[in-house]
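In what follows, structures are represented as structure tokens.
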Structure I
Amino acid sequence: MKKLLLLIFLISSIGGKAQQLSAEAKFGLVTVSTGSSDDAIYQIWGHTVLHLNDPVNGINECYDYGTFSFDQPGFVIKFLKGTLPYQMAKYDFQTFIDHYKYKENRSASEQILNLSEQQKQDLHQFLTKNYLPENREYKYRFFYYNCASRIRDILQEVCNDSLQFSPTLHADSTYRQWIDKYASKKKPWMNFGMSLAIGLPSDEKTKESGAMFLPDNLSVGFDSATIFQNGLKQPFVSVKIQHTLVEPPNVSSSLFSPFVVFAILFAFVAIYTFWQIKNGNKKILFDKIFFSILGIAGWFFLGLWLLTDHGVTERNMNVIWAFPLLFPLIFFIKNKVISKPLLWIYAILNFVLLMAWNFKPQGIPQCVIPIILSALIRVVFILKNYNGFKTNS
């Protein structure tokens, strides 16, 4: 029994021990350009991996912290709750490059990192240990712990205080602004939905470290970073290599953007409400549908706020206009005792929101304004309905 335990210990020790690298070994940060696939939304943000090339030992592989499995049990629930585990993966480097060039039509560039022999060995040891089956998974966080920020953290851990990033890099931008920059033109409806789902934490300034949750920003951050080697302050990136260069596809803007669609909705609501008042029509079927949709959306935002672990969906001000209580309230709309005070509260909150639009702490898409105005028009219509209309007909 003791011999068996000793054998198991030796095997596990060998599995976690990194191979000694040669003096010619180099580590590089590989940045893959953004993609345009309608099916793979994750391509919008680009991608990044660490590349180790040691020709003496025949090593040419990359380490990827952005992989997950669609076969994960309860994938959808875990994704919505923010508990979907991501994994570190290891690939042959040339296979990796060829995949992005020929399969996804995306460019790839590399920054060779200015690391000492000991730092290279320490980094290889870290990655080797991290690749063990029991260590591969990590708790993914889109802003704070993803394929790019994970590499940032690893390099900081290996290099300690010798690695310094520029303190002024991207200091004035928020996480929400970075998302909007990448997604607003390529995926306007996805960007709209994502902007609604994330709350006040997304409006924090990223500063230099936080901005590196995006691969392009990580690359820029490494470009401007410095490292102390042999008592001298040197650039962290020693050489740049362009492995593949693909012209980015033209992105055509959609005619039916969120703002256009909701502006049309507002125009319809205004005309329809005017027609109802003029003709003394008091039907509220439209309101039952419209406010049910807003209420259900509000419950969804509230669920992301209270029941998930994303870290960025709490404290969401969108529950003001997508008021959760609208969805059972609509079933009691003719009961003045119940509905009238709630409608007044809803109207006042949204009026204040519109008046303070430029001063609110959370970034809410401008295209929400037509929705709010449409809702206010219908609230006024319902409140007038309680006392009947005064018309000339």
Structure II
Amino acid sequence: MNFHPTTRTNMRPAARMALVALSALSALSGLCFAPAHAQGTDTFKVGIISPMSGPNARYGAFANKGAALAAKEINAAGGVLGKKIELVSGDSQCVPAEGVAATQRMISLEKTPIIIGDVCSSVTLAMQPLVEESKVLLVNAASSNPDITYKSGVGGFKWTFRNYPTDEVRAATVLEYASKTKGFKKYAVLSVDSDYGRGAIKFTKRYLPKYEGAEILSEDYYKDSETDFRSVLSKIRRSGAQAIILYGQADTTPIIARQMLELGLAGKVALVGNGEFNTKETIAAAPKVMNGAVEAAAWLPEVPAPRSLKFVEDYKKANGGEMPNNHAYTHYDTLQLVAQAIKSANSLKGEDVRNALARIQYDSPMGVVTFDDHNQAVLPMVLLEIADGKPAIKGTITTKVDYAAPK
């Protein structure tokens, strides 16, 4: 990957069949929309699969609001090939079986030719075989597990694209900055026990040998529902770790930060990784702990690009002053990307749109986006460090995956 200082702005068949069978039982609860109806002559359906209930519902809410804003803008400008975009939302609950059930109904009953989803990597991984078999285009806007990319395009799943950075690039970049710029050598792991959290650490370990003397002293994972981290934080304090590699959920990061403060770790052990370190709520939970935290993000409200700032203002106006998060932006941006691909293809057929995406040069608010032969977007990403209670952008990253990197 390239770092630039800131001067400007295969699920097995048996498993798949089991999940699809389960969809018959859970489909009714897996989707949140009006009764199914045929594709209207004046509308074009685009599905949104995201967690709309359960512990990750906040992410689904942001995703749907961001996509709704994009649909409003696209439709106001005439829609796509004379049709208005109609969003159809499905609830994955961040559970693979529920996501598959929602996807199955969206495909079989709603006849949705394009689906954007899911926030949760485990759900997207479960969706991939289903959309491949059905020849429905899946454009991911928020899952970061690298396996999604390795299995897509020339990797096998030709109907899956991802408009989002992978944890491999994120992990490698964060580790490089933490080791070279911050001088950290001794690390502890405290990440969420999911495909996202474990995947990020797997790739951190891949790149760790590049930095002489760098080592991981302890490795722990937490469940979404956990709220007491004092025991593991005490162990980390005794280990002599300079930094905690944390890839986790936004609701949990403030809890960890407050307990780090209780245990006297503020200013002694830094946080590096990704857990929405940059939000006002997280920073306010324990400013002394969050100061110096290093994170790589797909997008930030503070990005000074004019079109990005306009998105922030438009989103706030549409949502009662609420500040958009990363998932609001990426779902907004991904629907805009899909609309451009439809216009480039001059067709609403899934295969034509898929072919257009493969060769697109999309001018996003963050910069030009293209796709590699694994259907992975090559797009800008932001590296930041919390300083004086605010996220300071340290540079942009070119998120091109090195598929030849040692495994």
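Nothing in this text is a laboratory measurement; each read-out follows from the coordinates by a stated rule. These numbers were taken from a predicted model, which means no experiment stands behind them. Cβ atoms are built from the backbone, for glycine too; each structure is taken alone.
For FRET efficiency 1/(1 + (r/R0)^6) of positions 129 and 233 (r between Cβ atoms, R0 = 35 Å, to 0.05), the calculated result is 0.70, so let me know which of I, II that is. Source structure for this number: I.
Here log10 I(q)/I(0) by the Debye sum over Cα atoms at q = 0.06, 0.08 Å⁻¹ was derived from just one of the structures I, II, and that gives -0.23, -0.40; the source is II.
Kindly point out which one of I, II the value 2.0 was derived from, the read-out being distance in nm of label points 7 Å out along Cα→Cβ at positions 289 and 321. Going through each structure in turn, the value belongs to I.
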